[in-house]
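Structures for review follow.
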Structure P
Amino acid sequence: MRTRTSLFFLATSLNLLPSGSALAAPRQLADRLEASVNSSAILRSQLDDFRRTLPLRAQLDPLFAGSALADKGTAASDADITTALIQDHLILSAFPVADAETEQEVQSIQASNRIDRTRLKAALSQQGFSYEDYFELIRISTAKRNLIDRDIRTKVAISDDDVRNHYLANLPKGTAPARSFNAKIIVLSRSSYKTDSAVKEAAARAAAALKSGDTFEEVVTRYSDDPSREAGGDLGTLSEEQMSPEILGALSALKPGQTSVVVGNAKSRLMILKLISVGAAEDSRFARLKEEIRNQLAASEYQHQIQLWLARQEQQAFVHRAPALGK
C-alpha cells in the first residue's frame with residue numbers, strides 16, 4: 001500500500017498548476033505516470049526519451065538488435081515502449097550496475113576506440129544525444145550483458161542438426177535438397193588400350209564378371225586403371241556438385257547396393273559404378289549459409305530464453321501499468 005500511495009502522490013504532483021489563479025485555470029500535465037516496477041516509476045517523458053535515443057540504443061543494447069521492437073523502430077506503440085522500459089527495470093533490479101562500473105565501461109570503450117571524453121561528447125552531440133543519454137544506455141547494456149553471461153548463455157545451444165533442419169525446411173519451394181553419394185568405381189581409360197574396340201571389350205568382360213558373381217573389389221583389381229583401384233574403387237562420399245553429370249546420372253538411377261551398366265565414352269573412358277549409400281549433402285549454398293543460420297537460430301533462442309527469464313521476474317515483482325488516457 002505504501003508503494004501505491006507514493007506513486008499516486010507522484011502522479012498527481014506532476015499535474016502542475018500554472019501561475020496565477022489555481023482554481024480558475026485548468027491544470028497542465030507536465031508528465032504522466034505510465035507504469036511502475038516495485039518502487040520505480042516510469043514516466044511519459046521516459047517513453048519520449050526512449051524513442052529519441054533509439055538509434056543510440058541500436059548501437060549499444062545487446063538485446064535490441066533483431067527484436068520485434070527494433071523492427072518497429074519509432075513506429076512502436078507506447079505500450080511496446082512501456083514494456084521495454086519495464087523489462088529494463090527488471091534486469092537492472094536483478095543485475096544492478098553502479099555509476100563506478102558504468103564509468104569503467106565507458107573508459108574501456110574510449111580506450112579501445114582511442115577517443116577521449118571530450119571527443120566522445122562531441123561525437124554524441126553531433127548525433128543529437130547527450131552524454132547522459134549515453135551513460136544510462138551503457139548502464140542498462142552492461143546489465144543485459146551480465147544477464148546473458150550469468151544466466152542465459154548456458155541455456156542456448158544450437159546443434160549442427162538444428163542448422164541443417166532449418167536449412168532444409170526453408171529451401172525454396174520446388175527445390176530438392178542436395179544429395180551425397182558414397183560409391184565405388186571401375187574405370188577403363190582409353191589411353192590404356194590400343195583401340196576403342198579393345199576398351200569396349202574389356203569393359204564388357206568386367207561387367208560379365210560382376211554378373212557371374214565376382215565381387216566389385218575383385219573386378220576393380222583386375223580391370224580398373226583409376227587411382228581409386230588401390231582402395232577397391234572407393235570414391236568416398238561426393239556431393240552432386242562434385243560429380244560429373246555422367247556419373248551423377250548413373251548413380252541417380254541406382255538403389256544402394258546396385259551396380260550400373262557400362263557408362264562413358266570409349267574415346268576417353270568407360271566406367272562401372274556401384275552405389276553404396278545416399279545421404280544429404282552439405283552443398284555449397286548450405287556451406288555459405290550455415291553460420292548465418294546458426295547465428296539467426298542462436299539470436300532467436302537468446303530472445304526466447306530472455307523472455308522466459310523476464311516473465312519469471314515479472315511474476316515476482318510488483319508491476320503496474322497506468323490505464324491509457326481516455327479510458
Structure Q
Amino acid sequence: MPANLTPQYYAAEERYKAAKDDREKMKALKAMLGIMPKHKGTEKLQAEIKRKIALLREELESGKGKGTHRISYRVDREGAGQVAVVGTPNVGKTMLVNSMTNAAFETADYPFTTRMFQPAMMPYEDLQIQLIDLPPISMEHMENWMPSIIVNSDALLIVIDLASDDLLEEVDTIFSILNHHKMYLFQSEDQEYDERWLAKKALFVGSKLDRPESTDNLKIFNEFYADSIHLHTIGLDDAEAVERLKADIFRMLDIVRIYSKRPGYAADFSNPFVLPAGSDLLAFAGIVHHDFEENLKYARVWNSDKYQGQRITRDYILHDKDVIELHM
C-alpha cells in the first residue's frame with residue numbers, strides 16, 4: 001500500500017533535514033508524525049520516526065543530566081539521497097568510495113586512516129547521490145558522533161573484506177555495534193523486526209574479490225549468511241561491477257525521478273524532481289509550486305511503458321522517469 005504522504009509532510013521532512021540542532025530535529029519529527037496519514041502503508045515509517053524521536057530524547061536528557069555539551073556532527077544533505085558507508089578497519093571502504101565518486105580520499109594499509117566523515121557525490125545516470133565515508137568501527141573504538149550520522153542517513157552501505165581471515169568476525173562486529181544502538185539492518189520489505197528499533201536499509205558489499213583468498217572466504221560466508229544477507233561482490237578494478245553497485249544503491253533508496261513539462265514545450269530532462277517511491281501526482285504538484293497543489297485541474301503523463309500524453313487523476317502513482325505536464 002503506498003504511503004500517500006502530503007506536501008505538508010515533505011515540508012516538515014525538509015525542516016528535519018535542515019535542522020541545525022537536536023531540538024529542531026525533535027520538533028520537525030513530531031510534526032512529521034502528527035501530519036502523516038495513519039494506515040498500513042505508513043506503519044514502518046511511523047515506527048522509524050518514533051525510534052528517531054526516542055533516540056533524540058535519550059540524547060537530550062543524557063546531555064542535561066551530565067551537564068556537559070554533547071559533541072554533534074551533521075552532514076548537510078546533497079543530491080537525491082544520503083548513504084553512510086560503514087565497515088571495520090582496512091576493508092577497502094575508502095577505496096570503494098573513491099571508485100564510485102570523483103573523490104581522492106587518502107587510503108593506506110594501516111587501520112584508521114579515515115578519522116573524520118568524508119562526503120562525496122556519486123553520479124548515477126542523471127542524479128547525484130551522496131556517499132559518506134565514515135571512520136572504521138570496532139569493538140574497541142567508535143567515534144561518539146557516528147551513530148547520529150548513521151541514524152540520519154537514508155541507507156547504509158556495509159563493506160566487508162572478502163580477503164580477510166576475520167571475515168565472519170567483521171560481520172559479527174558490525175551487527176553487534178549497530179544492534180547496541182538499537183538499529184536493525186534489512187534488505188527487503190518483508191523482513192520482520194522489533195518496531196521499537198530503527199530499521200535501516202542496507203546493502204552488503206564484499207570487497208577485494210580479485211584477491212586469491214576471497215574464493216574460499218566467500219564460500220565460508222555463504223555457509224553462514226546466504227539465507228540472511230544478499231552480498232554484492234566487487235573487485236575495485238571491475239568497472240562494470242562498480243556501475244552495477246551504483247544501480248543497486250539507487251534502487252535501495254526507493255525513489256523516483258520525475259521530469260516536468262510545460263504545455264507546448266519540450267520536457268526538461270536536466271534536473272529531475274526526486275520523490276519517494278509511491279508518491280502520487282498531488283505530491284509532485286505540491287513541490288513544483290503550491291499553486292499547482294491548490295488549483296490543479298488535470299495533468300498529462302509520458303513514459304516509456306504505456307503512457308503518451310494521457311490525462312491522469314490526482315491520485316495517480318508516479319513511476320520512475322515519468323514526464324508530467326501540469327494544468328491549472
Structure R
Amino acid sequence: MERYANIIGTGRYVPTNEITNEKFAEWMGEVSPKLSEVVGKFEASSNIKTRFYADEGWATSDLAVEAAKDALKDAGIKPEDLDLIILGTDSPDYITPATSVVVQEKLGAKNAGTFDVGCACASFPTGLSLASGLIATNPNLKYVLVIGVYMMHKLADYKHDVMAFFYGDGAGAAVMAPSDKPGFISSTFFADGSYAEDWGIYAGGTVEPATIENVESGKTQVRLIKAFPAEVNNEGWPQRIREVAKNGNFEISEIDFVIFTQVRLNSIKLVMEELGLPLEKAHWIMDKWGYTGSACLPMAFDDARKLGKIKSGDLVVFIGSGVGYNQAGVAIRMP
C-alpha cells in the first residue's frame with residue numbers, strides 16, 4: 001500500500017496586544033511627520049490596518065507552542081503522539097540551538113525529533129513538502145507537526161523604523177499524517193540569492209559578529225537596504241503556480257483555493273487576475289493581523305479553513321515568498 005501525507009488538523013495563535021495603524025503613525029510622527037504620512041500609503045497598498053505584538057517576556061517559541069496546541073487539538077492528538085516537528089521562522093529564539101528544539105520541550109512532545117527551516121515566508125510550504133516526503137517514505141512516521149512562526153517586531157526598531165509597519169507577531173501550524181489517499185500532490189522551489197543583501201539582519205552572525213558598536217548602531221536589527229521590485233511577487237507567484245500545476249499534472253482551473261504570502265492585497269488581486277482565477281478562491285488576513293511573515297500562510301490557511309472556505313476534497317495551493325529571496329509552492333488535496 002502506498003503512503004501519502006494528509007493535513008488532519010490546523011491551528012493558529014494571535015497575541016493580544018494590538019497596535020493599530022493610528023498608534024503606529026503616532027510613533028512615526030514622533031520621528032518625522034513624513035514617516036507618519038508613509039503609514040497611510042502603506043495601508044492603501046497592503047490592506048494592513050493593524051497588527052498584534054506578544055508580551056515583552058515572550059519568545060518566538062512561545063507563539064509556536066500556542067499554535068501547536070491549537071493544531072493538535074484540532075487533529076485530536078496529544079504532544080507525545082508527534083514523531084517530528086518542522087518549524088519555519090526567520091525570527092528564531094537563538095542563532096543556535098534550533099527554535100524547534102525549544103518548542104519540543106515547551107510543548108511536551110517528548111517523542112518528536114525536530115528541525116528548523118529558514119527560508120522566511122517560503123518556510124511553511126517548504127515544511128509541508130518536506131513533511132509529505134518524509135511521511136511517504138518512512139513508515140515509522142505517523143504524525144508530523146509543521147509550524148510557521150514570526151516575531152520580527154522584537155528584532156526591529158519598531159518605534160522608529162517605518163518598515164516595522166508590516167511586522168505583526170503570530171504563529172500557525174498544521175498536523176500531517178499518513179493516508180492511503182493522496183493529499184500532497186506536488187511542489188516547486190525557486191531562489192535568487194542576488195537579493196540576499198537587500199533586506200535582513202546583517203550583524204550578529206559570522207559575516208559580522210555582534211559588537212558593542214554594531215549593536216548601538218542598530219545593525220543587529222532587521223533593516224531594509226533596498227526595496228524588492230514588485231515583479232518578484234507579481235510575476236514570480238504566477239510562475240510558481242504554473243510550475244506546481246505542471247509538476248502535479250493538473251490545470252490551474254482545477255485549483256479550489258490559493259494561500260499566498262500575506263504582505264500586499266494588491267499583489268494577490270493582480271496574480272489571481274493574471275491566472276484567471278476568481279478572487280473568491282484566495283484569502284487574506286493582513287487587514288486583521290498585519291504581515292506575519294513566516295507564520296502568515298498557515299495562519300491564513302487555518303482562518304480560511306475554519307471559516308468554511310476550504311472543504312474536504314479541495315485542491316489547495318500554497319505560494320510563499322520570502323527575503324533572500326526564496327519562493328516555494330505546494331499543492332495539497334484536503335482529506
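A few remarks follow.
- Here relative contact order in percent (Cα under 8 Å, 6 or more apart) was derived from just one of the structures P, Q, R, and that gives 20; the source is P.
- Among P, Q, R, structure where mean projected area of the Cα convex hull in nm², for residues 86-229 alone as derived comes to 20.6: P
- Identity of the structure behind 5, 17, 18, 14, 10, 9, 10, 9, 5, 2, 1, 0 (criterion: P(r) over Cα pairs in 10 Å bins from 0, in percent, calculated), options P, Q, R: P
- Looking across P, Q, R, the calculation of distance in nm of label points 7 Å out along Cα→Cβ at positions 214 and 278 that yields 2.8 traces back to P.
FYI, it's all coordinate maths here, none of it is from the lab. Since we're looking at a predicted model, the values are computed, not measured. Cβ atoms are built from the backbone, for glycine too; each structure is taken alone.
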